[in-house]
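Nothing in this text is a laboratory measurement; each read-out follows from the coordinates by a stated rule. Here the structure is a predicted model, which is why all the values come from computation and not from measurement. Cβ atoms are built from the backbone, for glycine too; each structure is taken alone.
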Structure P
């Protein structure tokens, strides 16, 4: 297997992922949109590139970024909440046009379980995708677009809510009141397991498939966020019990069975 890979988007998840690949002996091309992070990537053993996707062009040297690369990990989420939000689908279509001119044969796309919208069901990879947000809708369109390509193999990884040692929603929800869905199940996954699963997919050559990822423990939102607030000495959030709670449960059975993966970090 070619040991040179490209990671498009070396941010909160992409940078530690790239560092782990470097430790495992891979030659890693990593991209950032920030000039300030170039030296950070370089100091981590990553060959850095300043790359920015736009709807109709790519800013940066994509030819050099993808030179000699057989596998690319696309880790660039939709950013649709800003006033200057761009069309994410067009950005990815522009990226794929550039990829098609290279030797890339495998694409690992980081998506989100938001493609499933709201439901009370247990969600598997065979569940119908019914997004209720604009970002979820555009992710569905991108997933379908990638799966239609014949020049390379695609695997899609849909992560649930991402948490880490310094990133936990309990910090944001502390002290908030009248929150809905107190009995809805929590679907979260730690950064450590995100990295472990992406590496397992690549090293095991699991292509032309998809994986849904959430830690296989799903306490209620009220139970979970109250417990985390107490642990962090924060004011617990208050939930509204007047309405019926609803929320999906993301099953990670395929990750556990197909990848033979054991989650390492509890939520």
Structure Q
């Protein structure tokens, strides 16, 4: 039987790229996300290209009951998950705390922190029963460095970093690997979501320099996932060559901020 990878937030960006990479490597896939049409289109494309089996979970990780219901109703064969990629996450707004939008805060915390926990709780118990597994959490350079107006988003990604370390301790007796991947700037729908659909503003984020692409992160995740059983990659920070830290980027030959 083929190995199985469960990928959250698979409808675009890094999640979609991970689906392609793991299908290429002949993993069967459980793809989850909020946009059913995108999931179905991606599943059809990957099945046609790689002939792997694909299950779809159409739910929002923010909603605990949806997560549990949709995952637990999967047939037993799909609960032999080898790799969990906790990719679903977002950033909204770029304001100081005193001007922050509380709905944005709750959306980030519910998705980036609580959603990751809801999915992990279900799948980790499958892995414990199966006697092995590998959980890969998508963090961010924002989980290593706080930047101006990044407050709540940074806090949510610092939480992911701490949770990853806690999981590594909790799951050690069960032979479950835990890895965090912390990207710098990646050109996906991320900025468009942060700026609430303002494509022009989002596009300017990447003008004059070359950011990472979703495929770069997916290949990095595959590297971590494909190490021998006795090897665990604890933490990877991956940046574009033009980016030195969370806020310092070389744009058009000049060093500047975000």
Structure R
């Protein structure tokens, strides 16, 4: 009889514990988190909407390949560069991928991944422009996109070459301002400008007008989201080793 009572007691304990164990097992762990990743809206070939209305580019395909390699899910927030940086800083997004240059100033607010692209800065002018050198910018207005490597470079040489910097919040508006003649030229990362010229922008890049640029990186808020950063770097390493990374780069730059 005592043995029977013990068996019944063990069964009752098991019935009580099982639902608790099941509940613990079904809770979503931190590694299963769906990350919110903010990005630029118009920065081809890294982030843009193509002629068919599909949003993509180097950054987007690379992020997708890394997510698949590392087994995490993400929600893309297409909100523009300035808004993307703010979203990460305020905790509304977990990370940002937007052709973002790695600079010492940004390192004060963000942690960056391993660099995935090295982009030079170039000067671009309207097709048929008489401007062929930096000296030709003397006394003129030059367009830049706010908080970019091109803007930093333009500001660093503005006094030397005697031009005034005019800032824009997005690249298409900046290009249009140059094309219509409101500004004489603009500074932009070379792969971005070359892609736009190749795809019909009425602009050109004067010979010899490229300068050393900055590496691009994925970013999270300073001292935050270490888990996501670790996954990104590991995934980037893996897709480089497999050849997938170069396949993505070649698709948009060749």
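Here are the numbers for the structure shown:
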{"read-out": "Among P, Q, R, structure where log10 I(q)/I(0) by the Debye sum over Cα atoms at q = 0.07, 0.10, 0.12 Å⁻¹ as derived comes to -0.32, -0.55, -0.74", "value": "R"}
{"read-out": "Comparison of P, Q, R by FRET efficiency 1/(1 + (r/R0)^6) of positions 46 and 230 (r between Cβ atoms, R0 = 25 Å, to 0.05) - largest value held by", "value": "R"}
{"read-out": "Mean projected area of the Cα convex hull in nm², for residues 134-205 alone derived as 5.3 - corresponding label from P, Q, R", "value": "Q"}
